[in-house]
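Listed next: structures, encoded as structure tokens.
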Structure I
Amino acid sequence: MKKRIVDGVEFEIGSGNVFADLGLPDAEKLKIKSGLVFEIDEAIRRLGLTQEQAARRMGIPQPKVSGLMRGDFANFSERKLMDCLTRLGYDIEITVKRAEAETGHLVLAVG
């Protein structure tokens, strides 16, 4: 990582993935899942849903919604999180294309 000094304080510039910066395994997957959870939280707030209403709409128990709102998404697959978003009125598009490099990467684009 690059280091910078601002006003005499040295700091490192992050990679854009806090999970990778922390050295966590499956950092790319965690980044994708956290982005999906962020959008779920935003949708619930925008729609003015209670956790119980959101749970019914997403087809999951209310305690799971509570956990999601607190950032507990370890037991959710990316597919289930995408299903929750579609039930909250989101369209999800997955584009697969050949990578320019030898190894490709995942990108979550929210618009």
Structure II
Amino acid sequence: MAGRPVMIAESYLPQSLVTGSPITQADTGPGGIYARLRDLGHAPARFREEVRVRMPTAEEATRLAIPTERSVIKLARTAFDSKGRAVEINEMTMDSAAYVLDYEFDA
């Protein structure tokens, strides 16, 4: 079904870091949140992701226009600056039929 949502995403940022900055606006400008974090001197230097698969809540199924019997992927990504401070947590709820998560990393 073209034009339907396939992800619900919410970002959480430290209030003490972003208060009064353009990052708090609905339109954060070119480059989005990560560009604004860079402007503030807290560019993401590394990420950690936690991936789970579960059944959707009724609200999630409605918002994603999927059957309640279809699983969702719940991905929580934490962005850390070069000093190890968590500067963003992004929680994504994804329609499992719309995504393939493909990771590559050194052993």
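Here are a few things to note about the model shown:
- Structure responsible for 13.8, with mean count of other Cβ atoms within 10 Å over residues 28-35 calculated and labels I, II on offer: II
- In this comparison of I, II, the computed figure 9.6 for mean projected area of the Cα convex hull in nm² is attributed to I.
- Parent structure of the calculated result -4000, given that helix-only ellipticity at 222 nm (-39500 (n - 2.57) for each DSSP H run of 4 or more, over all residues; to 500) is the read-out and I, II the choices: II
- Ranked by distance in nm of label points 7 Å out along Cα→Cβ at positions 12 and 76, structures I, II are led by I, which has the greatest value.
- Among I, II, structure where relative contact order in percent (Cα under 8 Å, 6 or more apart) as derived comes to 32: II
Quick note: the coordinates plus some simple rules give every number you see, no bench work behind them. Fair warning: this is a prediction, and the values are worked out from it, not measured in the lab. Cβ atoms are built from the backbone, for glycine too; each structure is taken alone.
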